[in-house]
Structure P
Amino acid sequence: MLSPNVAPEIIDDLRFDPPLAVTGNGWVLVSDRIMGGVSNGAMTRETIAGREAIRMTGGVSLENNGGFLQVALDLGEAGAVVDASAWDGIRLDVFGNNQTYNLHLRTSDIRRPWESYRQSFHARPEWTTVFLPFGDFAPHRTERPLNLSRLRRVGLVAIGREFEADVAIADIRFYAASDAPGG
């Protein structure tokens, strides 16, 4: 049996009623409006191309120093951390509108809302499995290294440019290198 803070493989496979995830927490939509921006988005649970999905849609605007929409999920109970150091990265099944999106990670070591660890990926208009190795996550506005034993939150983010976001996720989980293509 895993200790309470060791990260299990599955982050969310959408087996529970929305917005509840396998982690026991709910997915939430966050936009730049919390900081005065004007981006406008929505989060829905729907069937896309035959798969149950969490879908984020909306307009990302750079007005008023804005520029993001995000669906986020806390990984531990009541904001507690999980230890993902036994894993090599995160894989997700995504369906999008041929745009680039980010996956952001937050740890308990960072406090400011603009700090995160980020990696970009392309979301094609078909279900695709994307593998994001932890070693490729770049620190954003923090000098602290990514501490995998203190992961707190994951976020699927449309950010940094004006565009219409339309991206869905059907499964998100940690993976070992042997599970990745070429592993």
Structure Q
Amino acid sequence: MKNQRTPEYPVHKQFVKRWSPRALSGEPVTKEQLMTLFEAAKWAPSSYNNQPWRFVYAMRDTPAWSTFMNLLGQFNQQWCQNGAALVLVCAKKNFEHNNKPSRTHEFDTGAAWMSLALQGSLSKLVVHGMEGFDYDRARTELGIPDDCDIECMVAIGKKGKKSRLPKELRKNEFPNQRKKVSEIVFEGRYQG
């Protein structure tokens, strides 16, 4: 069965269960539900406790929604239209305590993104990150300062029926597999 996920080593089921569907119901999520995801992200680890992550969001049926939707590529627009919120994830490049560059700002922001995604999964929400949007227009239209790197856009919503997706997207609407641990972990020296 191609959507059966089985870990090689014992891990908590939340890691195996989390995936990024595209089928969204079009139902709203509350602001409190959305803020709960950001609360989870807030607690991610970061170098010097700098917390470089920044999130800019729009909820469905608000004036900002069309701005966010219009930043998406055509492929992502076709399924994100049924989302409840869109979130732009950014990372401040410099430390706040000395304004020097942080080499781990994107790494730390990735940890915050994963916290948000796991909380979404635990909350039975779809949380799907993507890079298919116009980064330059996002910077301009959403007022992202030059001292921030734009990392990704995230669609959030309630899970919908696969049949709501365009036909070409339905065939991949299942939890995908992962590489074997031996393909990504090397003892002593990089071997990839």
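Quick notes on this structure:
- Identity of the structure behind 14.9 (criterion: mean count of other Cβ atoms within 10 Å over residues 63-70, calculated), options P, Q: Q
- Taking distance in nm of label points 7 Å out along Cα→Cβ at positions 31 and 47 as the criterion, the top structure among P, Q is Q, with the largest value.
- Read-out helix-only ellipticity at 222 nm (-39500 (n - 2.57) for each DSSP H run of 4 or more, over all residues; to 500), computed value -9000, structure in P, Q: Q
- For the structures shown (P, Q), relative contact order in percent (Cα under 8 Å, 6 or more apart) is largest in Q.
- When Cα extents along the principal axes in Å is computed for each of P, Q, the one that comes out at 52, 48, 30 is Q.
Just so you know, all these numbers are worked out from the coordinates, no wet-lab data involved. Everything numeric in this text was worked out from a predicted model, so none of it was measured. Cβ atoms are built from the backbone, for glycine too; each structure is taken alone.
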